[in-house]
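Pasting the structures in now, so scroll down.
Bear in mind these aren't lab numbers, they're just calculated from the coordinates by the rules spelled out. Given the structure is predicted, the values throughout are model-derived calculations rather than measurements. Cβ atoms are built from the backbone, for glycine too; each structure is taken alone.
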Structure I
Amino acid sequence: MKTINDKLKIFIIAGEVSGDVLGAKIMQEIPDAEFIGIGGQNMIDMGLKPIFPMSDLAVMGIFEVLAHARTLKSRIRETIDAILVEKPDIVLTIDSPGFAKAVVGAVKKRQLLHRTKFYHIVAPQVWAWRPKRAKKYAKIFDKLYAFFDFEVPYFTKYGLNTVAVGHPIADGLEKYQSNGKNEKTIALVPGSRMSEVKRLLPVFQKTADMLCRCGYRDYKFVIPVVETTEKYIRDSVKKWSVVPKIVPASQRYDVYANAYIAIVASGTVSAELAIMHIPTIVVYKMNPLTLALAHMLIRVKWVSLVNILMGETIFPELLGKKANPCAIMDCVQQLSLPSVRHKMISDLQRADCKWKRDNTNSAKLIADDIMKAR
């Protein structure tokens, strides 16, 4: 056990942008720790010593993962070896469940010193599909940080120490909540993964053309971009007849707060927009086989977290073949009706109580709990 003056050594793993943001917030709350592992620019700016680029893990979907299997296997082995060499006090994995389980499971089998603790952030959605995963997590991890109270019993019944900390994206977003005086701006968010962007960007291009021909000529389009997809998006939109403004992800909340409507890929961004009370249309396209398997396995009606939490359709969802310019156009026209728009904003306000535990910063809750390992 370390003394109060010893530094904690934490091996931290984030496989995508949302995890990188949360990881950086947690790191900021533990300034006297040493951080090694995998993360993006936010975590690197906070002092992370990366072992390889986070972008190598940013794939989604069964068949997308298969296409990158060789790289992923190599990175799993590299991560396992790094943990065994570094012998950290804590291995902290953020989301990226497949990668996290593969690494932690292998390390626990091979390590000789059993002082390392294995913590995971983001409870797998066992309430949506494959509930038996909860038991597997209990065998691998020492602690789980869940975002919502209703998730806790799924894991504690198997003996896994599980703590509900609220959703991290709610921390500080209240100041960006819309005041209803939105600009003539439509935010387009094609996702943070290259596979998502390549599927959705052509759909967004046709949608923008259609909107400009059908009464939305005065509207501007803005696309917030992450570092891993910025060049591809900038090069692609040069060919659009209506060229959108490209802004870095660090400015996204200012964009969202002033947006009339947001058209976004399914993911963390839809939760951000729900908290900010921005009328939003959620779209998603994926490998057809992945989509077919999802329909067979997933036990919930929705993909957007606000819809799931409230048990009703607040954000319209256009998935698979429904994610087309005509369907998106219909939703935009509906959300331009004052009665429809006001109802959606009212529903989002009702959902405010679902996102946070009191007024506590979730990153600080996690950091304070981690510090107990000292």
Structure II
Amino acid sequence: MGRRRKVVVVGSAWPLRGGLSAFNERIARQYIKQGDEVTIYTFSLQYPGILFPGKTQYSSEPKPDDLNIRVKINTVNPVTWFKVGNEIKNQNPDLVIIKFWIPFVAPSLGKIARIIRKNGHSKVISIIDNIIPHEKRPGDKMLGSYWVNSVNGFVTMSRAVLDDLNFFDKKKPKVYCPHPLYDHYGKIENKKDARKALGLDQETKYMLFFGFIRDYKGLDILLKALNSDYIKSNNIKLLVAGEFYTDSKPYFDLIEENSLQEIVIMSNDFIPDSKVALYFNAADVVVQPYKDATQSGVTQIAYHFEKPIITTNVGGLAEIVPDNEVGFVTAPDVDEIRQAIIRFYSESKEKTFRSNIKELKRQYSWDNMLAAVDEVVEMCNSSTK
């Protein structure tokens, strides 16, 4: 192991909830595990209430006692950008990691990154979820360009985003590394115990749609696909576990129009970290009928719990779900998704797919992500020699 480095992670973390916080906290722990000194700077205000589609931005979980988290960034208060930027700059960290996912945060995080880099020492590396957002708004391109010009280099978690970055900059160091496993939500347990804890029937077959519900995630396609005699007559049900970040009425209308009330279970509160394992352990298969995507943390939760996946061939999803090996990859089409569900159950694919996942999941380690960041740092250092 080399010398102990000073690492700063900037972005979502406790007391904020959700996948962004989960990622930043997990990567911080990996740096700590390898002996580095780590500080996280997170948001005192991430989104103004008027821009936030959910019920609350904040976690109900206790503060992690193993992480040094400083709650200081307000995305709409530039005074905090300068304060945080200068505070980190003066600490002279070796490495700053900033997750980027939406143009709205480009002004705040971009200003902080630019200030930090003035110390002439810190390398600011952005791990990119999306540079072109799923839900487009005026100004996205301008804000994306501002962000790209704010940092030293990039790690993308899908090849599609790696390609998208080339529209903004062809010269800065950038590498692809798939999203690591979300392995901190609990252990693999048997279905019987998980279903008992959730009050679910032991004999029913359960599919899982998990995560915040947005229009681009295609829950409407999946609901239409359930209108099948085979599905309705074979005791197959869909468990929808996640909070609506869009109007819920069209989805409940689809359930009624397709007579799905008996086979769709809607659990539409935010699922806290302590309950995530129950939903995945209870399911036979995870379904991701996305209309648009780059990568998904849900895939990596599914892999941790060794659950087969039915997903669509959009963005980078198909890159990490080998078709007919660990699940099925279809077009974002009602009939294709329906046929994949029928095939999964009629051909009893679960056991084979789970066995293959046990082998595949080994390549999605957090050490690989840290190595990718180091590779970008080395590329940055080489370009300045």
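Observations
- Test item: mean count of other Cβ atoms within 10 Å over residues 252-259 calculated as 14.2, pick one of I, II: II
- Ranking I, II by distance in nm of label points 7 Å out along Cα→Cβ at positions 100 and 340, the structure that comes out highest: I
- Ranked by distance in nm of label points 7 Å out along Cα→Cβ at positions 164 and 324, structures I, II are topped by I, which has the highest value.
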